[in-house]
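What follows are several structures.
Throughout, read-outs are computed from the coordinates displayed, never taken from laboratory work. Remember, it's a predicted structure, so these values are computed and weren't measured experimentally. Cβ atoms are built from the backbone, for glycine too; each structure is taken alone.
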Structure P
Amino acid sequence: MSKFVLAGKTDCPHYAKAELLADALQRSLPNFRTHKIPIPPNQWMEWLEDTCKRNGWKHEKSPLVWRELVDQGGKGVLLGGFSDFLEHCQDYYSITSDMSTDIMLSVAAENLETSMDLIVEEQHRVSLIKPLHIWITSALCPTCHLLMPSLLSAEVFPHIAAISLHLLDLEGDEEGLQGLRMEMEDLALPLRCHHPAEKKKVKDISERYREYGQLIDARANKEVKVIVSGDAFVNLKCSILVDNARSIDFHHFVTMATQLENEARAIIAKKLKVRASDIADVIVWGNVSGVFHIDLQRAKVFNYDGAIKGPSFFSQSLFKIFHDRKWMETDFQDLVRCRRAAVTSKTRRVAAMSAANGILTILKAWNDICNPDEVFSLGVLCSGYYDLPDGSVLSVPVTLTGGKWSVFFDVTVGDKLKETLHFSAAELRGLCRTLSVNKENLNRVLFLHAEYTLFFFSISTLYTRRH
């Protein structure tokens, strides 16, 4: 069995004549098969050059006809243009075409009109798809490599039909970004996505976050959600973003403290000989990359092998199981501060897996994929909370419901914890003053700590960003 492929410009009369001749042959010969490739006139030359280059052919006009040996495989055999196809049909099948010029022109016009209608219909269909835009900076860092497959697998955004993923890395090279783009395409995930790799120059780190904030303010949908994650100065960076995106509700900016929470849970779990997932409601207060405090007043333990046992949903207060309060306030706090550095020293790489897991946890909660009563630690703008000064971005306990966070007040904030919070706020104010007075030195410090910092934000509604 043989198959003939006919390709040509949709407004070409000779392509129309070849098309009708092929239809006649297919009706009269049971083993004759055709495949038609109509190409819009403005795309014809580019398509023809690519096809000929790929197959090693030489051809200049419309139509292009080749024969494929279906049963034998291999590349197609070039026949040529309309005259070559007509001659082949006369020699092998004793069939010719006597179509008049007027009919040829009429069919060509009809082909062109149909082609344009299909293009308009496809454009309209695509316009109805409102993608979720996700922007990731430091896209070449290890955390992003672990994060992106989950972002596109419908795990985090189960009701989203299309995702537009935008990648940015100011320290990386263009080749690395293009390689990442190819790797994303190779995932073959079910969600529709496209991922332009973007790269631009910004003078320094503090200037960079000012520009990010201004871009969000000017171009993002007003329902944009912003997560700042990393190892250094994340509260400060979030504060810079909020200051420079005044038209966006500050509730849409958060700093991720979940990684610290999980590191604390792992240390407690090892002490009690349970799994880290059996520890819940650990709270992080303060500056997550500076002065912070791990609060265990609400911490619960599941599946503890003690005097009192219950089903899997049964939990006990940590304070009723573990009584060494001095360890909780001293050694435990130091262990949490050193945990990430210990992981990095042993693995010789950043703790990317726990960072990616922390981001995914918050994204799921922000999209209502969590228990509404679950308490998280997030760095948020604490205007009016706990007598803190305005403009302080500090980690506090929150709940997430309906895509919004609310500060969780059912906790005891004693004098010592208040002192820690005010010290954290003073630390951030000092950094801000340094930023304005001695920007060069602070930028040098920020740059030294910026290699593994991830800034992530997404448009959470099904509206494209404003241009």
Structure Q
Amino acid sequence: MAPPCVMFLAFASLLLLAFHHGCYVSAATCHPDDESGLLAFKSGITEDPSGELSNWKPGTDCCQWLGANCREGNNKRVTSLALYGRPDGQSAADNPRSYLTGTISPLLSKVQYLESIQFQFLRNLTGTFPRFIFDLPKLVTFSIEDNKLSGPLPADIGRLSRLRTLSLARNRFSGSIPSSISQLTQLHHLGLGENLLSGPIPDDLRQLKGLRFLLLDGNQLSGEIPNFWKSFPNLESLILSNNKFTGGIPTSIASLAPKLKFLTLGNNQLSGKIPEFISNLKALDTLDLSSNRFFGVLPNNLKNLKKIMYLNLARNNFEDPFPDFVLENIESLDLSYNKFKLGEIPKRVAPSSVIFSLKLAGCGIKMRLEDWKPQWTSQYRDIDLSDNEISGSAVNLLNSIENLEGFWASGNQLKFNLSDIKLPKTLKYLDLSKNQVFGSVPQSVVGLEKLNLSYNRLCGKIPASKFPAAAFEGNACLCGSPLPACRRQ
């Protein structure tokens, strides 16, 4: 999937587009067509456990109904419909009842002044692509994300030529991307990520010269990435990760240098060396090339990427030497499982006061962990140092990072007393397997979401917990559920 910062930026752009339609005011009465169309939509909803549509009642002012907005100057007609399955600042998990189940009534087309439809995080809307939107002459924003719509995208989707935003992310649409999508020349935002789309990116997509956001991640798209990026002078986000693309990085991506902020190509089947022009993309905030087949030495002039905050090069075949540059603004760095022999945790990361994720698994690090003294420990959320040759103790490090959520150090030579660790209250994931950790298992591990302490030198009774035997196996004198019972003395 796309990184969280990308998703936030794309989501924010949709809100801005909706707001752009004007200042919304309530009406004294509800136009009968608007009331009829909206109530038809409500009738298609079979479950509304959080009462999203509870104030949608006949004979009341539909400009006051949740999600329905009317704009001054349009005879109090409904111009925007926006329903979100979670309140601002909450995840769906925080509010599990905030969803709608049902289908989208085609009679919503009676709301003829609709300029914007946004149904996001509702999770259980089903059916095929809602063709009624072809009958909405003023529609410019259409966003249905995080639902269960399925089937092919319509071959005549190009008829929606007024659209500026089309986002169908995180549904179940399948088949190829229709070539007629190239007729949507007013688009600024095209989001088709996390569906089941297959086939190549249509060459005609080059006609969408006004695109700022192109999100096609998380599908089954294949073939080479087209070399037509000179056609997109305003592109800020190019999100193609988690597909089946082959070949190299197209040379025309160099033309995106002035504005491109997000380039994610991770988890494909791309190969070759990293082209030198990558270092000219000086506006880059995020670069994800992970889980491909890239090889060779990284360009030394990557130091030109002064604004880079999220850099993921994991699971390729990159070799030493690692470029000598200072990552002053890095927030997330992942170099795991390449052919690097770093020797130590790079000091180039140290100047960053905002880093929260550091992943250097399988990077040939051979040092005592006590010798790594990061300047800014309070910011760290995730640290992965697995499969290196790190020795010494993790006690001081873990006791000094108060906001840590995940620590992975499996397959090293760490040797310390686990009882000396005061686990941060924020910690969710801990993996110290395949080390030489001794002592007893502290009660504090019970609250973790995932734990692996296998193949160490731990002893004593295991605190009652939800973790399986695999989390504790390979410790000769651990006992108690889920391992065999302790012997009575």
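General remarks:
- Comparing percent of Cα pairs over 38 Å apart across structures P, Q, the highest figure is found for P.
- Computed 6 for relative contact order in percent (Cα under 8 Å, 6 or more apart) - originating structure among P, Q: Q
- Label whose coordinates, when helix-only ellipticity at 222 nm (-39500 (n - 2.57) for each DSSP H run of 4 or more, over all residues; to 500) is calculated, return -14000 (choices P, Q): P
- Top of P, Q by distance in nm of label points 7 Å out along Cα→Cβ at positions 50 and 162, largest first: Q
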